[in-house]
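> Next up: the structures, one after another.
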Structure I
Amino acid sequence: MSGHPLRVLFVVQGEGRGHLTQAITLRERLNERGHEVCGVFVGGDPDATLPKFFAHRIGIEPLRFTSPGTVVGRSGRGVSVLRTVTGNVLALPAFTRSVRELRDGTALLRPDLVVNFYDSVAGLALGKSAQGRPPMVAVAHQYLIDHPEAPALPGSPIDGAILRLLNRLSAPAQTLRLALSFRNLPGGSEARRKVVPPLLRRAVVDAIPEKGDHLLAYILHAGFADQIRAWHERNRHVVIHCFWNRQGAAEREEAHANLVFHRLSDTLFLEKMRTCRGFVGTAGFESVAEALWLGKPVMVVPTGRHAEQAWNARETEAAGAGIASNDFDLDPFLEYLPGHQAPTERYRAWIRGGSERMLDLLEGAGRAARRARA
């Protein structure tokens, strides 16, 4: 590292585990270069419990604020567009308060740089330049959706429009967007978008994969648990360890000797990933990124009416990570496993070759702003 250390503020969209895990990883990398994460704001439902691993690993007490999120339908397996829109419209006064809270908190902390992990309120509050306000850099794989070599967005035009709107809200026009990608793609024509590898924790990179006899599952919404239980009733011999973030769940719930549900834990999840014979999950980005590094075959099941996950399922297949499915019938996955050809070496080369690029870009943005203020 050259020059003075930077003070960096994180703002994290707190739904799921992906953005939270990315924030932990980036903090590790920044600390290794001598920089300081001076504050962490987490958006979403302030009454929802954050995973224990985040509060423990981020190293600083997170401050909560209200920001838009998705609302699950009555089935518990898909997003209700109507309930999501209605709920977020009714929460507009709370979002307005959050804008003020973010601006006041940022002024108090005086960071050199804000890193926004896909929170739309943060984009509204901090994304536009103003006197004395630090620059913001936005980090998310969603910024890859309009890349010329990315798969087309599936689903209805409305779903795609909502996802593009979230991209614009979280990263206004002049914001530098760091698009996380499974594949080494050229930057494309959008000057403010830079394609970078996934943010993998040191524990993942250092893990030595083994092939055990269990399948690992992760479900974003607890309603999918019924599908897993129903399939397992017909396949009691298959060992499954499933992680979820159901509110009030015990650390461990044993539905059967070979079907165990675990509350989300970064260390236990990684151990089960390291030793599994295959990974099945709702189509989040982070878990697939970890499975690719460890050479584990993947089957993803997008949450219904969740445009990001539907597109991410296509990205998963394009990267050679595995297959996509509409439900948690695991029969096709078990048939797929013996013939899986893991793109591990190509993927690892992309991670190793590009992992420092993100830090260089962040340092460049922070130091340029510091020079402009001097």
Structure II
Amino acid sequence: MKPTILKAPTSARPPENRPRIGVIGLGHWGPNHARHFSRLANLVALCDAQPSRLQQVAHLHPSARCFHSLSDMLKRCPLDAIVVATPTSSHEQVVLAALRAGMHVLCEKPLALHARVARRLCAEARRRRRILMVGHTFLFNAGIRYLRDFILRGLHGQLYYLHAKRTHYGLFRPDVNVVWDLASHDVAIFNYLLHSEPIEVSAVGFDWLRKGIHDLSFISLRYPREVMAHIHVSWLDPKKEREIMVVGDRKMAIWQDLASPGPVFIYDRYVIRKKTLLREFGDFQLLPREGDITIPKIEMEEPLLVQAQEFLDAIHRRRFPLSDGRFGASVVRALEAINASIRLRGRPMRIRAWGK
């Protein structure tokens, strides 16, 4: 069983016909975006308010023009698309300005801090017929794509639940809590794997380091067809972990991003329900079956590079990308409900269907 992988070769179009790309925000992810788009497209502009960061990245891309403000870049530099890697709290202003200037936009996750804002950005992109893509990078991870194929083929049997653990120590975000920072990855992965959105969430969170900014959260999500999912995210664990578990009644699978020799482990384990000799109706003996553990061979490729190619291909073919604005908005809606549940000490929050 091979996963479907989007290849990211160097664009076959001549350099003069490649989209002109600008990158705004050169902190954590911006330099990586600049590196990939300089290979796949025409990286013509870099923008950051901090001169030191701008100078450092510009040294690697001498042909790109440098700007300290978005408005200056939009006025003075002809562009086809913009990559937004600024803090989440600025996404609404930056993405709106880019769309109104006629740009296609790839925005780092999460798209916004409120569902109404995310939907507004989607509506603006649709009205102006521009591509709006959200950087949910793990959707382009070959191991996650393998899990998607595993589920689509029904190899797990009846799906019981999903579990995610995403922890590390440090890298505290100044403008968002651990749910917006880390759980956004896993909500996006779950929505992608299940091809659906959660209908109810509940969560608790704790803010030991900074009042009102949660460093730890335990989240439960209920999906259609009574599929349950759980997420554990933390900035305070001593060990960095990225793990997704898929549990079914025939097989189980675990994805571990940092594992060796491969990221995915398939467990041939399930429980046999055998009738007992007792007279009570409905009595069963539960017998666990232990089978083989398989580590499939998966071709790995840098997810951010594959994501960049998906964005460029969507622009070229005028099609919706995998993690389009609507997908990003659905993640924002779930995250907003999760944070509401945390404020209400774990009260379950229903999520209305899209458009209602």
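> Assuming 18.9 is mean count of other Cβ atoms within 10 Å over residues 116-123 as calculated from a single structure, say which of I, II it is.
Going through each structure in turn, the value belongs to II.
> Could you tell me which structure in I, II was used to calculate helix-only ellipticity at 222 nm (-39500 (n - 2.57) for each DSSP H run of 4 or more, over all residues; to 500) as -12500?
Comparing all candidates, it corresponds to I.
> Quick check on the output: 0.96 is Cα Rg over 2.2 N^0.38 Å, derived from one of I, II. Which one produced it?
I
> Given structures I, II, which gives the highest value for mean count of other Cβ atoms within 10 Å over residues 324-331?
Top value of mean count of other Cβ atoms within 10 Å over residues 324-331, among I, II, belongs to structure II.
> Match the computed value 0.40 of FRET efficiency 1/(1 + (r/R0)^6) of positions 28 and 300 (r between Cβ atoms, R0 = 25 Å, to 0.05) to one of the structures I, II, and report its label.
It was calculated from structure I.
FYI, it's all coordinate maths here, none of it is from the lab. The structure displayed is predicted, hence computed values, not measured ones. Cβ atoms are built from the backbone, for glycine too; each structure is taken alone.
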